[in-house]
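Asks: What follows is a group of structures, each given as structure tokens.
The numbers here are math on the coordinates, done by the rules we state, and not lab data. In this text the structure is predicted, and so the values were computed from the model without any measurement. Cβ atoms are built from the backbone, for glycine too; each structure is taken alone.
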Structure I
């Protein structure tokens with residue numbers, strides 16, 4: 001066990017839990033350290049992550065349908081990223097490989113990247129229902 005790595009992970013988890021609590025209790029508008037989307041501010045277009053802060057706040061408060069409406073792709077990819085990150089973090093801290101890991105191959109990685117770009121394009125079409133809640 002690498003104690004300095006464990007301490008780093010524990011510190012990061014503490015910060016993330018505190019941030020999630022702030023977001024859950026105060027909502028995206030009540031958390032002063034959230035900068036908003038610079039891409040949207042500069043271009044007027046939504047990025048693939050637009051709505052994720054509000055979607056995360058909604059899901060932390062149990063409003064999963066609202067969260068999915070705000071950013072469907074993010075609500076699918078975020079849990080998958082967490083499932084993939086947990087074993088990797090364990091391996092990094094303990095230096096002991098575990099049997100089960102989420103290791104997407106190159107085809108899966110390409111599919112995810114292409115899906116993000118398609119989602120980015122489609123959500124900026126003016127008639128697309130994914131714009132719900134983004135105005």
Structure II
């Protein structure tokens with residue numbers, strides 16, 4: 001039966017406090033309009049405590065508002081990218097008093113008239129052009 005055992009339930013897999021891991025997003029609901037377009041993994045997050053051999057506590061941002069203990073099957077190892085140190089860090093979003101995230105606009109790249117009104121392509125301050133949004 002060894003052949004049919006799931007790779008996720010590997011008893012040898014273990015994480016240490018301080019390691020970074022991805023959180024598998026299969027049981028987490030987000031504000032994305034479609035689960036198909038949602039991120040498969042969230043994070044990386046730092047492990048703050050080992051609860052048991054199969055459960056770990058993660059350091060999650062307060063804006064996520066979910067429980068921070070997860071089974072080992074919902075964690076995936078995070079490996080540092082070789083070019084990670086050369087990349088610019090993105091500025092974190094500004095949190096309002098209501099706890100919502102806000103981003104600073106760098107400039108309007110383009111605009112167009114549609115039958116519902118004007119739509120603007122926005123360049124966000126500190127982000128790459130590939131992350132421009134239309135709205």
Structure III
């Protein structure tokens with residue numbers, strides 16, 4: 001077998017009817033893809049070496065999101081397609097799609113403080129809940 005398997009779908013068959021021990025997976029290999037956008041982002045950023053290391057450890061995947069307000073880099077999903085993102089300067093934003101809104105929620109120092117404390121997503125969801133009720 002060659003190619004890319006991202007998942008599979010079986011319609012109208014009960015999984016209890018499958019004998020998964022009969023699947024030959026001996027030639028399936030896991031391949032990890034390099035996250036080039038993360039490396040490019042860290043090169044372009046004005047983060048010091050400790051901040052770059054912290055970012056790479058906690059946010060191990062990102063991609064760029066180009067909007068009229070600037071270029072942002074994905075950090076995490078928040079809800080309903082809305083995302084938490086950061087810009088090249090380290091400012092952190094909520095990117096809300098309906099209605100479209102870009103809201104700066106943390107400066108660089110606040111962002112890294114929350115990242116180090118492992119409270120970034122939790123604290124952001126609280127802010128998101130506030131903003132989503134007041135848009």
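Asks: A value of -9500 was computed for helix-only ellipticity at 222 nm (-39500 (n - 2.57) for each DSSP H run of 4 or more, over all residues; to 500); which of I, II, III is the source structure?
Replies: Corresponding structure: III.
Asks: Okay, next question. Comparing distance in nm of label points 7 Å out along Cα→Cβ at positions 29 and 109 across I, II, III, which is largest?
Replies: III
Asks: Assign the value 1.11, calculated as Rg/Rh (Cα atoms, Kirkwood Rh), to the correct structure from I, II, III.
Replies: Only structure III yields this read-out.
Asks: Of the structures labelled I, II, III, which one yields 3.7 when distance in nm of label points 7 Å out along Cα→Cβ at positions 13 and 117 is computed from its coordinates?
Replies: Going label by label, the one that fits is I.
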